[in-house]
Structure I
Amino acid sequence: MTIEIIYIFIGIYAASWCFQVYYYLWFMLKTSSEAKIDSSSSDQALSVVICAKNEASNLKKHLPKILEQDYPDFQVVVVNDCSTDDTDMVLAHLKSKYEQLYYTNIPNDKKFYQGKKLALTLGVKAAKHERLILTDADCQPTSDKWLRHISASFVNEKEIVIGHGRFTKKTSLFNLFLRYETFWNAVQYMGFALRGLPFMAVGRNMAYNKSLFLKSDVFKRFLNVASGDDDLFMRSCATATNTAICIKPEAQTESIAPKNFSDWTTRKARHLTTAPHYTFKIKSLLFFEALTRQLFWGLTICSLFFPTFALIGLGLFIVKTAIQYIVLAKAAKKMGEEKLYLASLLFDAIIPIIIGSIWLINIFSGKNKKWK
């Protein structure tokens, strides 16, 4: 190796290590510093909005757990979006048992594909309360205090609350991968929000003010985007001062993970259609995190083949990994994700490769990823 190549190697290696350490200590660590909020006095009336498309079995299983929340004044609005199964019958039966349930149907029109954005807009407009909490038909709250904790997070004039939507735990490597990837993403975008750079949320568990949604008119400007009702809303409405997070284990939602890798990649591809609409700063930070992560892993492995750099590479790897584990362990403890952070070393290097591949396929396929 020439001296010039050695200098380049050292420079790229050091820059990658520094950016990774900065990213974890500045953004990721911030998630575990969520302020303590007393939820016992949270009682402002609210509406839960759910969009359902062929979700009869999920509604029958999960909707009662939402309708039976320990909260003084709330309604649940379900938009039956062109379902062809027994969704309407399930909702009619539940309506006879729960007076706070309201539902409306969107007729199926084969000539016109409206997507989830229309269903969500109708649900928001049908809601009678200013404070809205959103989730999906295949989700269930992790406790009967879900609404209390989310509602209590609307403090200091906050207008948006980002919650965590986890996947049900199963004994398989694929399930571990899905749960870790979801957990890592949540720690990331919640840390960004706390640093004044909110850019993402998940429709499985988020909340915002109805007036904020209506005045934004966000979906009319992004009708050509296949997905991203949550991220596009955040892109248009979230600011450094109006967004809060709620990561308490009792304030989360849980849903069944995708059945297989193909199902997950389809969902991820649909979600990535919103990535081009992030701000330049957000896109730059996300890009450099993925890039420096891959460079760090690659250069660490390369350093082991050269005695001069082996000890340095091993030392940098140990320090970076220790910081990563400490940061994720603190977040996992606060989020009730047990020892999920231990999977970091197993998946850390491959996740950017998988996500990057899906993103490239999105670009070259040109397919419209519809909500099904």
Structure II
Amino acid sequence: MHDSGAHSQRDEWRERVESIGPALRAQTAVNEGLRRLSPETEAALRSIDVFGLCSPSELGGANAEPLAQTHAIAAITAHDSSAGWCSLIGAHESSWLATRLPEEAANRVFAHSRERWPVAAGSIAPEGEAVEVNDGWQVNGRWGWASGIHHSDYVLAQCRIADREAERGKPPPLATVVAPTPQVEIEDTWHTLGMRGTGSTHYRFDDLFIPAEMTLVGFERPPLRGDGWLARPTVTFLTAAGYGFPLGVARRALAEITEMASTRIRTGQRDAIALQRHVQLDIGECAALLDVMEGFAEHQFPALLAAPVESLDEIVLLDSRARAALRWAHQSAERIVRVAHEHAGGAAVYDDNPLPRLLRDIQTVSQHVIQIDSAYIRYGQHQLGLEVRPGL
């Protein structure tokens, strides 16, 4: 895609998100109280078709270029971080169905996508077991971290395949199964410190039959449809929209402390905190760090899109580069939020101040398996010329 097309996509998504920005901000406290996205938040997100952000155009998706994904999710997150997280998770998991399901199943699932996009949720941790039966699989298991499951249409679950042994040096045989959400038992376990509005709760498949055409054996499967960023390896693919989350959190935190600084006077001081030189230094450092986050995205994702992936070694290196960038972005965002939170002082202990929520949220999301320290370890192994095996 030419640069003019990429910028046009970004501008279009910026306008879409800004059209629902006030609605998203108005629902933040409601989402937190519900411990899931409110119907009003879901409706706002559906109105701009964000759940089709990462899916192929032939099924009605946007197939957005990577930086458009980054900035769309960043813009949503800056209004409401739970909405931003559920947007990227829903867009990612729906795209997995759109690109990997066999033709007949994909056409059925996405038959009415232009009227209502089929949102998916679920987990890729192999916590269940699938037993092969006639024309399908019988599945039992319990999974967690199902962000957005309450407004989803389909639920994914990865399973170990019963009675199949792993080959030496390879992961165990796995199958990802897909079921309509009404068939899934959703538990009420999402009582958390951060990301309260995402509804990332547990769910169960209780002796559930899954037809063969709704089951995908193996995790790293080449897409059956879609091109561009959609054709990148799975882990790399997840990082473009994923990078938008810490970027949006950092933008919101810096905006909040900048606005607060001109009127906030700490106890025992005469002047607003904006006139304190140590505050000016910290805010200047955070603004520079945010500039670097923005610039790194502009460099990294076009480079990841252009990088060769003709061998397994190249795929592993690409995933390591992408994950290291995501880990750094989360750490940078947390640094910015911490500084903003510290300088907000006593005002930051109250629920109506967004800074403590942003701090809880960025710390919670930073525990995600893709953006923990193993991302740096693997990239360091590449740099040191050591063997790096596929995986996380």
Structure III
Amino acid sequence: MEKRTVVVMPGDGIGQVVLPEAVRVLEAAGFAADWVEAGIGWDYWVNEGNPLPERTVELIAEHKVALFGAITSKPKDKAAAEIKPELRDKGFVYFSPIVGLRQRFNLDVSIRPCISFKGNPLNFVRRGQNDTIVEPPVNAVIFRQNTEGLYAGLEWTNPPENVWKALATHPKFGAFSQVPREELAISTRVFTRTACRRICEQAFAYAAKHGYTNVTVCEKPNVLRETSGMMLQEARRAQQAHQGIDLWDTNIDAQMMWLTKNPEDYGVIVAGNMFGDIISDGFAGLVGGLGFAASANIGEEVGVFEPTHGSAPKYFDLDPSIVNPIAMILSAVMMLDWLGEVEMGQKIRTAVAAVIADGKVRCYDMLKLRGGPDAIAQGAATTSQMTDAVIERLG
């Protein structure tokens, strides 16, 4: 196997805990790599005025693949208050470094599998006929457009004159024309046809490769007629090359209502940035929560792989750590798939599934305990114990 160089970015909080655990699993499975650590996150904002240092960007540009842990991200006022005093009033503005990475490398395709593991006590159950309890298998994969929409960063408070005048040309802006500009906050939702086409084509190609029978566009075209409408148009075009796969479309609000009615009916789901974020967290809740939610950020040349959970700073200082490393491990498996090491990735998935099905090693979330130092005394496995159990199952 070719030895690769992988950029590792632990980031903030529990990212610094779970990422080394995933590396342990990769190495135990036989993945040969040089691990190059790079800085990202809150400490770099506070001390340098940039949570995504250029030297980190350069490393990713060179090596093309990265594992990422988690970041702490705070609102505008708190970010401004916490930067070093000597950096204040120097024009530094906090911007999410993971969003920055997605835009710098055009990581426009986000893939978020939400697949239930047999034996996970956190799996969704519902009441069936005659008061039976039913645990439907959930096997949804969300394709989230990752670089546009409401996350593109085109926002203003007290919009400048040229923006105000442009908005005023739209007849719907009349309702706001008498509002003082300093009392207006505006966020724009921008879709491009190229990006809509690519995410839809990727979703259908994935469905065809992995045997899914349907792709669902989850948007809001009855209200957001232009942007959601464009996504639906491109999905219809993409389906033409995959006539054996059904195309469904749902509104995001209705989809969230239906989420627990028939989740087993959904396969691949495609959505814009904001709605993709919402629906992927919704489905993640059906398969155990964010402790099981992996993701990939894919561009034409670069791939960055991360769990979708946050930095959870309240758990960072616990010794030993109790956080669930499975989402990070599964994110590393997605990296293996992208690198062509599919057999090795499946070996790790099988090991994770075996540990969950066996039920002898469970982190505090799987035992439905409150997180804290008492969790271990109540039977919860530590982070490293869960990793050890997965490694033992690798054989």
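Values in this text are rule-based calculations from the coordinates and carry no lab data. None of these values were measured; they are calculated from a predicted model. Cβ atoms are built from the backbone, for glycine too; each structure is taken alone.
Tabulated values for the structure
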read-out	value
Among I, II, III, structure where distance in nm of label points 7 Å out along Cα→Cβ at positions 144 and 336 as derived comes to 2.9	II
Which entry (I, II, III) yields the derived value 2.4 for distance in nm of label points 7 Å out along Cα→Cβ at positions 96 and 320	II
